[in-house]
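Participant: Some structures to go through are shown next.
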Structure 1
Amino acid sequence: MFKKSRHGIQIKSAEQLDKMRAAGLVVARTLELLRAAVEPGLTPLDLDAVAEKAIRDEGAIPSFKGYQGFPATICASVNEEVVHGIPTDRRKLREGDVISIDCGAILDGWHGDSAITVPVGEVDPKLTELMRVTEEAMWRGISALRVGGHLSDIGFRIERYVRSQGRYGIPPEYGGHGIGTEMHMDPWVANHGKPGRGPRFEVGMCFAVEPMVNLGTERTKVLADDWTVITLDGRASAHFEHSVAVTEDGPLVLTALDGGASRFGPHHTADAETAEDQATGET
């Protein structure tokens, strides 16, 4: 039995959050290995093998492999592929590509889920900026995870930041989710919207915050494999994700090696985004 909020969101105890953190660290360490491994000439399937070995060597199980029939350990989405790319050996990475790597692991029944986008060698400055904007948008969304805030504050902060940086596309169909004893749990977490709506955050809630941002249109389509999502205009996309817990001291980033301390400080003091919201009365 697990405690739930009145909205049906799973509430973790301190001991359960420790287990979530352990699973999150498996994912964090695996993604660091993958980040270092990316280079021209490798295939997404090569990276998948690295990920599976790393996860299993830590006594964990890949979350994605077999999930609703998905055949691999990671999602590997190259250039115009937004999310859910299936790793194969048919496409070698080339200088100038970007690859989004989404990775999940189960440890002692608890899930961690995180994603990064990595440049392959030197890339166009527009792609470097796309990755920066997407990652920063993720952190802006994470900063909303404070007791008393609302679920929609995450998407509001993500969208506000992305819109402030230029003409990027935010695919409206895709977003984050609750996480815990399952990889995908209620509620869905939009990457857009108005603040102050939906369930209030309580200590012990955990969410995967994951903006996907396109260099061009927000419109996407799913390929014939029923998994891979691509941009409709063929332009590149970026994807960043962390699993995050709500604590009394602010967000604890379960899939960051430092728990988010480098972003929010060791005591998770109020960040600039929170101060801005308070000043404008938005949350």
Structure 2
Amino acid sequence: MNKKTHLGHQAKKRFGQNFLHNDAIISQIVDAINPEPGENLVEIGPGLGALTEPVVERAGNISVVELDRDLAHRLRHHPFLAPHLTIHEIDALKFDFASLADEMPLRIFGNLPYNISTPLIFHLLSFKDKVQDMHFMLQKEVVERMAAGPNSKAYGRLSIMTQYQCKVIPVMEIGPEAFTPPPKVDSAIVRLIPHGEIPYPAKNLATLNQVCLSAFNQRRKTLRNSFKKLLTAEEIIECGVDPTLRPENVTIKQYVDLANFLDSKKDIDGE
């Protein structure tokens, strides 16, 4: 059989489809999610139902977001799953997840397409106030970047923007052999738990993102050079940060301080 075909479905490269087929690993992932009846569970990219079936067995009804019309059709006519699913046939990057939030917070999970994982994580973080937790299968390298601390090469904008908003917990690593077709990279499960209270509040999340983009756009440069259009060396020092540091050596709190200073500067300048 074609290695890209699983359970009669041809994996589509444009959707970044890699289907889980290892029962032991599927069981470990579902245990990590720990779905319970009555919870507001949402799966992104249910695919052929590898995670969907055991989650429904434990929790009952769930919502799913699936872009592939062929897979959505299969789910609508699935003998076991169909009565338990509310199917949203739409691109997860364009979906308003807040529309699924009622009195119960969202518990979101899924095997995310690796080709859009970073923008999708940023999109999902915009709904963090409605979310209890999130469990995602991602490229191992992406999970390492999300969890990385200062003074490491993996540390960057994704690390800062994710950890600013959530507790990041790497759960388990998974090899390519657990998938059909096997991806060319190792994978990992990550748990994201939105902070009840942000440790170092930023006045404006967009400004924090702007500061991180400027810093890591050319990560080998010092802050003095990266921030030429945003802040002077004197202003960086005023924030308690050494302008000769490289972006990877600056803490999340320091980035928040820089962003808040920039916002105050904008207010004074009347921008």
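Bear in mind that the values in this text are calculations on the coordinates, not laboratory data. None of the values given here were measured: they were computed from a predicted structure. Cβ atoms are built from the backbone, for glycine too; each structure is taken alone.
Participant: Quick check: 3.8 is what I get for distance in nm of label points 7 Å out along Cα→Cβ at positions 194 and 226, calculated from one of 1, 2. Which structure matches? Display every interim value, and only then the final one.
Facilitator: Working: 1: 3.8; 2: 2.8.
Derived from the structure labelled 1.
Participant: Now for a different question. FRET efficiency 1/(1 + (r/R0)^6) of positions 34 and 258 (r between Cβ atoms, R0 = 35 Å, to 0.05) was computed and gave 1.00; which structure, 1, 2, did it come from?
Facilitator: Values: 1: 1.00; 2: 0.35.
Computing FRET efficiency 1/(1 + (r/R0)^6) of positions 34 and 258 (r between Cβ atoms, R0 = 35 Å, to 0.05) on every structure in 1, 2 gives 1.00 only for 1.
Participant: From which structure (1, 2) was FRET efficiency 1/(1 + (r/R0)^6) of positions 42 and 202 (r between Cβ atoms, R0 = 35 Å, to 0.05) calculated, if the value obtained is 0.85? Provide the component values of the computation, followed by the final result.
Facilitator: Values: 1: 0.25; 2: 0.85.
The correct label is 2.
Participant: Consider the structures 1, 2: one of them gives 17.7, 52 for Rg and Dmax of the Cα atoms in Å as calculated from the coordinates. Say which. Walk me through the numbers before you get to the answer.
Facilitator: Working: 1: 17.7, 52; 2: 20.7, 67.
The structure behind it is 1.
Participant: Given a value of 0.30 for FRET efficiency 1/(1 + (r/R0)^6) of positions 82 and 146 (r between Cβ atoms, R0 = 30 Å, to 0.05), point me to the structure among 1, 2 it was derived from. Mind dumping the intermediate values first?
Facilitator: On the way: 1: 0.55; 2: 0.30.
Derived from 2, not from the others.
Participant: Name the one structure among 1, 2 that mean count of other Cβ atoms within 10 Å over residues 138-145 of 26.1 was derived from.
Facilitator: Details: 1: 26.1; 2: 20.2.
Structure 1 accounts for this read-out.
Participant: Given that FRET efficiency 1/(1 + (r/R0)^6) of positions 50 and 218 (r between Cβ atoms, R0 = 30 Å, to 0.05), derived from a single structure, equals 0.40, which label among 1, 2 identifies that structure?
Facilitator: Details: 1: 0.40; 2: 0.15.
Going through each structure in turn, the value belongs to 1.
Participant: Then there's this: Of the structures labelled 1, 2, one was used to calculate relative contact order in percent (Cα under 8 Å, 6 or more apart), giving 21. Name it.
Facilitator: Values: 1: 21; 2: 16.
Only structure 1 yields this read-out.
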